[in-house]
Structure I
Amino acid sequence: MANRKRRFVLRVPVTPEERALIQQKMAQLGTKNFSAYARKMLIDGYIVHIDTGPVRAQTAELQKIGVNINQIARRINSTGTVYAQDLEDIKGALAQIWQLQRSILSSQR
């Protein structure tokens, strides 16, 4: 082992399900050598970065809209009266939700 070219051993703990998935992918490539497969994937594999910023912004906006709708619901439940302005506020909130949804979808294209 003194003349060994690769001196460092990397260990990666996996679940039984992950191990089965790795073995399936190795079979798809037609390789039985885990070291060669792992080395190739670790060196030549690519990283997928997903920008979750727009989704986070949408979630924050949805939370604000939800708070507004809850305030309207509390007022309706406490007074027993539905005001025209309450309905308009809810319609406006729904319009905001749809606008956010469209903007997220259009930014993903």
Structure II
Amino acid sequence: MLFPWLGSYAFLALERMLKIKCAAELGLRGLDPSRPYFMQFKMKADEETFFEVLAAEAEKDFDPIDLVYPGEVPYFDRYDEFVPEELVRKGFAEGVLDIEGMKQRVLGWRDHA
């Protein structure tokens, strides 16, 4: 399945949403991203179910920190190592991941399917 271009940080948000919020329901495994160009994976769900599950998750009002892995401290900026870990996590979730861009694209796929 090919998707149209998605910005780098929206792509990263999509990858994380798939792994964290959709993997179990879709039977997703072997997700192998080549950021920000494409991702490959296998799933038990069919194409229609994939887009339905993705859109349903995108419509939910979730906290951006939900897309940061437990225990992950994603040092992203130059001085992040000197900032408290919880602030680094929050800064990454709210300032780096383009969750709104990802949601718009995912819902656009559903609306044009």
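Tabulated data
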{"item": "Structure with the greatest value (metric distance in nm of label points 7 Å out along Cα→Cβ at positions 80 and 96, set I, II)", "result": "I"}
{"item": "helix-only ellipticity at 222 nm (-39500 (n - 2.57) for each DSSP H run of 4 or more, over all residues; to 500) from the coordinates reads -24000; which among I, II", "result": "I"}
{"item": "Top of I, II by distance in nm of label points 7 Å out along Cα→Cβ at positions 32 and 56, largest first", "result": "I"}
{"item": "Mean count of other Cβ atoms within 10 Å over residues 24-31 from the coordinates reads 13.5; which among I, II", "result": "II"}
{"item": "Parent structure of the calculated result 0.05, given that FRET efficiency 1/(1 + (r/R0)^6) of positions 8 and 72 (r between Cβ atoms, R0 = 35 Å, to 0.05) is the read-out and I, II the choices", "result": "I"}
{"item": "Origin of the derived value 3.2 (distance in nm of label points 7 Å out along Cα→Cβ at positions 40 and 64; candidates I, II)", "result": "II"}
{"item": "Value 14.7, calculated as Kirkwood radius over Cα pairs in Å, assigned to which of I, II", "result": "II"}
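Bear in mind that the values in this text are calculations on the coordinates, not laboratory data. All of these numbers come straight from a predicted model, not from anything done at the bench. Cβ atoms are built from the backbone, for glycine too; each structure is taken alone.
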